[in-house]
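Following this line, the structures themselves.
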Structure 1
Amino acid sequence: MVTNPVRLTELAARAGCAAKTGAEDLSKVVEYLAGLQNGQPLGLLVGLAAPDDASVYKLNDEQAVVLTVDFFAPLVDDPYQYGALAAANAMSDIYAMGAEVTLALNIAAFPDDLGSDVVAEILRGGADKVAEAGAVIAGGHTIIDSEPKYGLCVMGLIHPEQIYTKAGTRPGDLLYLSKPLGTGIVTTAAKFEEAEPEHLEAAVSSMTLLNRCASHIVREVEAHAMTDITGFGILGHGYEMAAAGGVEVRLSASAIPALPGALEYAYRGIITGGAARNRKYLQGKVSISQEVTEELAHLLYDPQTSGGLLFAVPKERAVAVESGFAREGLPVWRVGEITKGQGVTVAP
């Protein structure tokens, strides 16, 4: 129980995955580090040479370890919700690779006057979400910082021949998305006290939903490629799939699902700095039809926190995908297709 509630979002200059380093700057750093490695180290199946959602290291012929790390400043005021959604977001990269979460470590930075009850609630939210994933938090590290930050270093396991990457797309594949978009827009509206409570509740519910079950279904139908939608938005991560697979990603704007209130707030001009960075980086890489409204374009560039899985499957498995999600009581949307070409195209 928190005895002295604080507005966590007032302590954050940038919140959630909207605070992620821009793709343009990040790509330069990763390229430099990859060059220092002088090739892919033995046993490293996925690393800096071909960046993906997580790194994968082969232990033996039957097992590979999947590693990722993610943390950010609060984008909601409730400490428990903040911890839970930050943990769900961190674990999502493991599920995007087709692996199972086994172990996690806390990464945290808190003001020394934040209050132990607030800190405890944040950590409890993260621990409960990790437990829901069937994993355990085994430790971690904290430092003092004027801006709160929380997340996880996560380890998963997978068979070396069952890894999902962004590069497996093939022309003719259908593209599906497992969560609606708009977390950046809605939480920004909430920070400025302009969001309806039910809209924020829907966004939090989406962000705290684990991608574990969705990943199981994707693996079950033997999809060709998978990633999760986070800080670079659906256009940024769609472009990563297109570039990695040497294909064109074609999205249908009318098929893109939006969180309640997201388009309304975008129409009113409530957007994030992360969206502006995404838009700048994707100039010349993304072509959006002039018939697509500006608020919908904002949604496509919007950085997501703990967003859904974007995955490519052969057309003949569409029924299996949709029936699999229906069986588990989960939504899924067919949002586009893979064609020959390059970059990302958005049709009305």
Structure 2
Amino acid sequence: MAKYYIKKLGFQELGSPKPDGSVSRGRYIYVSKQVQDFFPQLSKVITNDAVVIPIVPFFKNEKVYSWYVFHNDKHTQSNGTRDEFRIYLNKLIDPDKLYQPNDIVVFERVVQNDNELMPLYFMYRFDNENENYQFLDSLITSSKMRGGHALFEGDLSFIEHSVNNIDNIKVVIANDAEREIVKQQEEILQEVVITNDVEKEIVEQQKENYEDIEQIRGAHLFNSVTFREFVLLAYDYKCAITEKVIYWSSFYNLEAAHIKPKAHLGTFLPCNGIALCRDMHWAFDKGFITIDDDLKVVVHEDVKNTLLNEYHGKKIIVPKDDYFKPSVIFLKHHRTSVFGMFKYSGMIRKI
């Protein structure tokens, strides 16, 4: 059953627009504390805790990662004044300042691949000339929430979209969301970059507690869904080695490969990923090939008589954004712990 968050927009949250269309402050959507479960959970302890959420605006077939923040200095500082949740209207979801005071915005929450960690939010705008405006307004009026909010669970027949190809919607990242991704990746890297000895000890202590390991990986923001989307975006939907991709419509022969494998406590951070076609992904995971610190392909000596050798010494596609570039720490792990392992896999000991 579909779930919706319905909100009538106010004058101040839309930047106090002037007659000429200009605004005097940033534009955002104020989110009621009573609907926190509809959006990702944010902390009262961390000052201005934030996360990025994927939004599909009503006017485009793009998944826009946007900034969702809890301005909570009232909780964390003695002289704090703010205590509110906001979704910021960046230029990707509000390029022409279409949203106006008293417009009604509707968010539909859709779970992707049964992954509750990162639901997708379809976003719709209704002005007072829309034939469905009065009905939505009545839902807000009859709601027990104050401030023009309502939750609705059921069928809104006038909202239609296809969720069949959610995984293949084009992904873009807003500037404010990018800053949050960079910040959180740097913080998580400080926690997960550990020596092999400590790493082995953690595996032994936590091998039966998968949830703890996922927390180390930063499942809060970086999970299997966002990992794939960020990595494919970083390499412009092309194989980093062949620089090509076989595709038809929204289907791509392309995968997000972990540099440091998940089985080795590899993270879901963008810098631990590389976009590879299926053949190259297989060769990379089996250790037939690796990548050096200059981002050049290294083919193992034992398979240089194969088709792989044509890529030996070839530099991979280098992502434009630094935070998407492969981490030298993870590359080193692949060279020392994965490269060449094909020689030992599938061996049968004779008796």
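Values in this text are rule-based calculations from the coordinates and carry no lab data. Quick caveat: nothing in here was measured; it's all calculated off a predicted structure. Cβ atoms are built from the backbone, for glycine too; each structure is taken alone.
Quick check: -6500 is what I get for helix-only ellipticity at 222 nm (-39500 (n - 2.57) for each DSSP H run of 4 or more, over all residues; to 500), calculated from one of 1, 2. Which structure matches?
2
By the measure distance in nm of label points 7 Å out along Cα→Cβ at positions 263 and 319, tell me the structure among 1, 2 with the highest figure.
1
Quick check for you: by Cα Rg over 2.2 N^0.38 Å, which of 1, 2 is greatest?
2
Comparing relative contact order in percent (Cα under 8 Å, 6 or more apart) across structures 1, 2, which is largest?
Answer by largest value of relative contact order in percent (Cα under 8 Å, 6 or more apart): 1.
Using percent of Cα pairs over 16 Å apart, for residues 191-238 alone for the comparison, can you identify which of 1, 2 gives the largest number?
Biggest value here belongs to 1.
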